[in-house]
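Pasting the structures in now, so scroll down.
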Structure 1
């Protein structure tokens, strides 16, 4: 039996999306991202109700490693599948709102070709899963209106619960969604059990994230304070808005059309809740100086709505002229997005090695902004790419230093990585395979995992500086130094020390290490 055109188009687009990631993983000259090391380490330390971050990413890390092993491609299977699901959601939204197959392909193609979704689904980070849960929540809310079935609230609750299990930023959607329900005809559902069951379901699914915060004294607030001071303070209204266009491409026009159509067009009144929730989330992020990519999860559904609105322009009016306007608009957006995708592909998928990548980025309009770090520093490469370089060489150097220790010293030595979790995670990943003990560190989740069972008569320190170490040890010797110009500034020059003769036991001085670099 012949398959419907929309289903064929859907599978073709999803297949292209997955193929792009398979090819990029096969040819990439880059290593693991520093964040990926952390999430694998979180999986190694998984304690579902006592994590300083929402634990979904740690569970996902363990699942992928169990199913596929420890290869680079194995760690990126779930992100690629999540990215493919976003393409599906955009296309399905277009179809359910009355858009024809061509419009469905345009909506899916924008998600497929946008740096906002290509980059996130190429790395094992919570971002792409956050995009998926938000989009599923908005899609389920849309289905509530389309099907006139209040049981879809359970879908909304499940998606928001997974969002809470993944990132606390889901609150930026949940709060506007609640307000949107009160402002639309969907408020009548509040007299039924379904929205309240959705709230309960979301809390049941997401409660490990909250339990970890309670048990550890709400570290989220300290993390947010540090994030605000170092990164979010760099975000301005103009940079937030500008990067929406830069990261989404010409398809941003279609997302605006979708929002307008849901809010003020001929869409059924219940659909306005979706538009209001998306617009409210965008406003929240804009005025709270969120990172520009935080707004990404609202776009698959808005793109689907925009493509459907454009596709229906001629059909609803019964005018041949408007039909041609609709086709030209969709065709123009599609062609522009193809051009944008072709130019931006090396910025979205790590396929060019550092030297040509740096030249390519420098030659692009706005290249300086594209290669700025999240601290505002000027880099030669996009930060994600700089964060995927040098880890194995770094770990190999530390492993050599460790093996140069006397065997008797190795039995009582500590391996310490300072400054960021990338160093600690890389040493755990490569070092354990070489027989090194678990790494301890004073940053991020590693701080909560503590200093282990060893005393530190001898320690190998990756990073820090000699002057500070002399406050804790009688003997401080720099034994190696790692330099790499392609990495972020803090990783371009790393000293490695061997220290001996601590003045105090590690348990006594550990609290003093918190926050030091």
Structure 2
């Protein structure tokens, strides 16, 4: 990200990084699978033939407590019949109309899909059995103005296994922190356009990572789902809290709307035309092998698409359930945002969960709130890589201006070096080879380029030496024009900052079709 900030330093007033939307899930792990639910029923001496009556009694307890809660606070409990009206917008309207600045705003009830249990008769064994399957049941949405998190909501499933979802907005939370710290700001929608003390605001975002989530959710349960303590009185049935979905946003605040308006179309075109599937994989932390393809075990799609958000365009890159996207907000803010739903391929340096005395090592990242800090670091690294790749784009330079110097002869150690011809087949192949994404981190060597530039099968040893010598001369030409630099004390080379910018622009122009180029010229 630093390269992007340096490139546009005169246009940018600051950067704010932190959580945007966070959706937590509370799961009663004992009841989360059919066998565990059956053991629970056995423990409380409920027969399968009495299952429906028992869970109906529990649901009635939850409903009675919820109705009493709404009555005690003098807040409405509204049944929603599946209309397309946004629950969040409706809750905000109620808060504005009733002047609710803290506490419960309202409770919505709605019949929605869920995972639950039912008892069926097995005709072969002539026995009753408990099965889990998708069903529908009543859910409650508790919307409130929380003293710490601001506007948020809790969703409660009223039928076993009584799952809970809690939605928190990191920017809403930050506004509460700024108010408490006495820091002035200009906020519009879900972003900050101006902050009187940006470094302190960033510190407050980092403080969010040190939240004791179990304590926070315990307090929410006591306030909004007090029936839980009565239903499981004396039993070790506690909620396990996981971060089911997280959005980590990097907001680049521009000094004027015009600066962003001039630059954003170039960024959008570069991301749409130039970011290959391998680049997207690298942004989202996937390993890219040196041959430029994918690992044999990779079975997912890499999808990039451009869509309209209200009156603006955004670009989104997805791998499975995870994504990274870029869009402009409120005229002067550029947002890059990483969304994580699936953590299976991610790692964290920790001890084994069941063995506190075990050695620390890289282990699978958990969805549990204990690994929230690591999740934030992974997301920020993805945003950094994305912005770093966008640093090649500058609205003020044309392709001709960028390539003017390399299109002329130069000198290297007192010897004349020919001009580069980026549109010729040979030079175009060389430039594409050194610009491959697998060389971004570790660079490349002469022997890495030879299979890309020449046929590598059954080549005589003498021919191999001639090919290597030719690549050496080509590398010297690229060094003379300032496109690559040699890594000290190694045989590796890396693209320079200027080289990245030029090659990215050339690749984007080479990938664009005639229709796209015509639209850019219009």
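Laboratory data are not the source of any read-out in this text; all were calculated from the coordinates shown. None of these values were measured; they are calculated from a predicted model. Cβ atoms are built from the backbone, for glycine too; each structure is taken alone.
With distance in nm of label points 7 Å out along Cα→Cβ at positions 186 and 274 derived from the coordinates and found to be 1.0, which of 1, 2 does the value describe? Value 1.0 for distance in nm of label points 7 Å out along Cα→Cβ at positions 186 and 274 corresponds to 1 out of 1, 2.
Please state which of the structures 1, 2 yields -19000 when helix-only ellipticity at 222 nm (-39500 (n - 2.57) for each DSSP H run of 4 or more, over all residues; to 500) is computed from it.
Source structure for this number: 1.
Out of 1, 2, choose the structure whose coordinates give distance in nm of label points 7 Å out along Cα→Cβ at positions 194 and 218 equal to 4.3 when calculated. Among 1, 2, the structure yielding 4.3 for distance in nm of label points 7 Å out along Cα→Cβ at positions 194 and 218 is 2. Kindly point out which one of 1, 2 the value 85, 53, 48 was derived from, the read-out being Cα extents along the principal axes in Å. Source structure for this number: 1.
Can you say which of 1, 2 returns 1.43 when Cα Rg over 2.2 N^0.38 Å, for residues 330-385 alone is computed? Going through each structure in turn, the value belongs to 2. If distance in nm of label points 7 Å out along Cα→Cβ at positions 34 and 378 is calculated from each of 1, 2, which structure is the one that comes out at 2.1? This value belongs to structure 1.
Quick check on the output: 12.5 is mean count of other Cβ atoms within 10 Å over residues 130-137, derived from one of 1, 2. Which one produced it? Only one of 1, 2 returns 12.5 for mean count of other Cβ atoms within 10 Å over residues 130-137, namely 2.
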